[in-house]
Structure 1
Amino acid sequence: MRIFFVTPEALPCSRVGGLGDISYHLPKALTALGHQVTVLVPKYRMPQDFSLTPLPHLNQEIDLSISRRTAEFHELRLPGEHSIITVGCNDFFDRPGIYGNEFGDYDDNAERFIFFSKAAFAALRSLIDPAQPTVVHSHDWPTALLPMYFKVFSSKYPSISSTGTIFTYHNLANQGTFPYYDFTMTGLDWSYFTFQGLEFHGQLNLTKGGLLGAHLISTVSHSYAKETMGPEYGKGLEGLIKERRKDLRSVLHGVDYELWDPAKDRYLPANYCCDRMEGKKVCRDNLSALYGIDPGPEPIVAMVSRLLSRKGLDLIATAMPNLLELPLKLVFMGTGDDQYISFLRQIVQNNPGKVGLKLSYDPALTHQIIAGADIFLAPSRFEPCGLEQLYALKFGTVPVTRATGGLDDTVVDELTKPGEGTGFKFSDYSPPALLTALTTAINQFDDQDNWRKLMQRCMLKDYSWERSAQAYEDIYKQAIALASEPRDRHDAF
């Protein structure tokens, strides 16, 4: 198959969160399965010097109704892997941040990403060979117009009429909602600006373009797929998702075990595996030294996360007096809201040797934290999939998580299934529920023989990207089959 992966961020060119990781590792895994994969991503300010090859034959002047801009295309080839095509326009993408800066989101994000979707659509019309089975996979609101363009305009461009389209929503907390007058830039007829179309409470909702236009839609865990059919997580789109439930698929993220394997991880002071655990203690001692916490028998509980309410920091803050009474050490790493940064700084100052904090995102330190900790804490209010708990499993660092989204799908509760568990979960989003789950884990930690068996069960779990790629391979085949069937362009309206 020929697969085009259209995304607002992708390593090694750009990254804000997990989508940047996914947009590298999934194409890499699909390439390993024998597919021809090309990633299209905006040409932001590059984090390092890349050897970019100009593709002038793809350059297009893009009409946004209120302005015209030229899209300039370059190619980056990753040796032995997939290729990346960058979509450049300095006015839109040569900026310090991807979606915004320290003052918030950019005011012209609608214009920026409508431009990107239009430019990608123009390039794909040239890149797609109608004789080759092809799928276009777009991600989240910045690329959600692309499936709609394929649906509405495929009759105008027969070369793309048999192309399958997939839209993945990673997080419906961000839907790309903008003032109604930005709809003029899409180039779509105003008949599409209705409740059954891209209108959402009087505004333009770009995510609806993906949900309405794609042959198939997907999200990043089975639990999140179910959760988004209700108002709490559907955020107003639950009705549309229910309507398309027969076309909805769910695929968990994966882990690149070339990078995340304690047996060969280059960031660790000592390596280990489930049969030889001695190196885990070396990593634990190293973590204690890095954070200036007292070495001792109490379990080290780590949280690597953005410091935001939705990640459970409001629970942590409320529960902190009780947490400090437990026999544990706490280490945090991340950046986020000033209120939680100030709060944690004060806690560290008042509890030296028991609580540690690093305000950064440091890849090397992330590996060292997850390897050195005994328990990994993920108390998120919602978590569509999550990656860190998957890393923790491989490193034998037992997760304590809330039972939501991908956290629920990837962690088996030891209390519910004794002898089969890979962690401890709680359902109620409340400080008492968090404390109960964490206390249970600490009590289990005291029985080191059973704890070692629990660690080994964690480490033997397989969440490789190969599994994810194989699941998407099947979905792509379904989308291509659907593309060969006649479809009324108004059938979703």
Structure 2
Amino acid sequence: MIRSLVLALVATAAVPAIALAQAPASASANDPYYKAGEAALAKQLAVVPNTGKAKNVILFLGDGMGISTVTAGRIYDGQLKGVDGESNSLAFEKLSYSALSKTYSHDTQVTDSAAGITAIMSGVKTRNKIIGLTGAALGEKCETEKGNSVASVAELAKANGRAAGVVTTTRVTHATPAGAYAHTAYRDWEGDADMPAEALAAGCKDIARQLIEAPDALRLDVVMGGGRSRFLPDGKDVGKRADGRDLTAEWLKAEGAGSSYVTTADQLKAIPADTKHVLGLFAGEHLPYEVERPVLGQGVPTLSEMALSAIDVLSKNPNGYFLLVEGGKIDMGSHLGNAKRTLTETVAFSQAIDAVLAKVDLKDTLVVVTADHSHGLVISGYAARNAPILGLAGNEGEPVLAGDGKAYTTLMFATGPGGPEGNDTRKDPAKEDTDDIDYHQQATVNLASAAHAGEDVGVFADGPQAFLLRGVVEESYIFQVMRHAFGFDAKADAVKQSR
């Protein structure tokens, strides 16, 4: 009986070994996807979380850069380089850590840039159209600004002896860059001429004034982008100010020695080596799109050039710095329903990140890349591998027609200028140049300006404390990671005392 039991156990134990020996050889080992997966795993296994404190923090904000924009931008970037777009990676996709950010605002399912940047920069979710104030403030209600101001990470950096700056492709008074320094009940109060008389009479300041009139201890050291019109008096250059003030001259006087005000790329390159403060206003309004650079962008620095110059100046502070770099026209291209502009700006944004990553040391610099909100860009159909991302959708390589007998593009928008108007029939994109810089992708609903979308956006990070950005997080949590990486206490007393 015992002998029989022993023989049975031996036989049972031998089954897996026999089965394994008879298993067919796997073809996986030589498959390129399998090998790529092995390499990716090895890379991740080698990552060691950096638990140190950050001397510097750089926040890259791709305005409106949702997941679909990242994917389409990745493909477009690869196709421009002549490599496989689908397996390509943008610069920030190579960072060690990633997460998803929930972008709803205090009062809406879908945020705007003002509420989005307030959450990221201050850790507080607020109402749409409001910058640097809690959700207790009300849009366009000047009287609700009092007592509801929240400190931004840029202001905390300044209050703690570091330098701080902002670089953008929009007006420097636009919602996202203003999130570093402004506290206003309405994002469109960029200059005094943009404000109602009652708000001015009540003592509320336009955003440009807030930038210039910030206390010495809090005023940004570097500001670069467009928006010169909000700083100059009406009748001077492109000025639109109604109060007759030249805020650029006032800024130079306030900053004193070691400051430079520049308006062209050549002037930016020529700033003295000892410059510690730079105000660069390179256009009256927003900077031109990259696709317009050959015609409209002469003399205008690229996002990469501005970011690198900003780091050169900010790095003169031995204590470190905070820098916000915004690819603001990614969002504007999508508002136009113009995917070519959207993707071209996304590629330029990635190039700026690549340039900065080559310059900084991730041992002491936290780099965070994210978006404030998404857009209604959709990638659909079954276009063949390596088919132009701005081209027509297909059926696994074969042309495909919709129910109306017409083709459709791989990229479309939920809303926007490309939507149907009245009883107009849908145009056939097969008969149009979908690669034209002014082509509007078709949309389901016609709006003069495409609406934002509310799905989560990506967060990509590396450097000190970057490992804290993983999983699905609140948009306002990003501030907490940056604050913690700097080693700042969760208090704004120093900021309040400096105002």
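Which structure, out of 1, 2, was mean count of other Cβ atoms within 10 Å over residues 361-368 derived from, given a value of 19.5? The read-out was computed on structure 2. Among candidates 1, 2, the computation of FRET efficiency 1/(1 + (r/R0)^6) of positions 417 and 457 (r between Cβ atoms, R0 = 25 Å, to 0.05) that gave 1.00 used structure 1. Can you say which of 1, 2 returns 6.3 when distance in nm of label points 7 Å out along Cα→Cβ at positions 145 and 297 is computed? Going label by label, the one that fits is 1.
With helix-only ellipticity at 222 nm (-39500 (n - 2.57) for each DSSP H run of 4 or more, over all residues; to 500) derived from the coordinates and found to be -9000, which of 1, 2 does the value describe? That value comes from structure 2. Across the set 1, 2, distance in nm of label points 7 Å out along Cα→Cβ at positions 97 and 313 reaches its highest value in structure 2. I have 44, 31, 22 for semi-axes √(5λ) of the Cα gyration tensor in Å, calculated from one of the structures 1, 2. Which structure is it? The value was obtained from structure 2. A value of 0.10 for FRET efficiency 1/(1 + (r/R0)^6) of positions 33 and 241 (r between Cβ atoms, R0 = 41 Å, to 0.05), calculated from one of 1, 2, originates in structure 2. Computed over structures 1, 2, relative contact order in percent (Cα under 8 Å, 6 or more apart) reaches its largest value in 2. Tell me which of 1, 2 gives 12.7 when you compute mean projected area of the Cα convex hull in nm², for residues 225-440 alone. Clearly, the read-out refers to 1.
Only the coordinates and a few stated rules stand behind these numbers; no lab work does. None of the values given here were measured: they were computed from a predicted structure. Cβ atoms are built from the backbone, for glycine too; each structure is taken alone.
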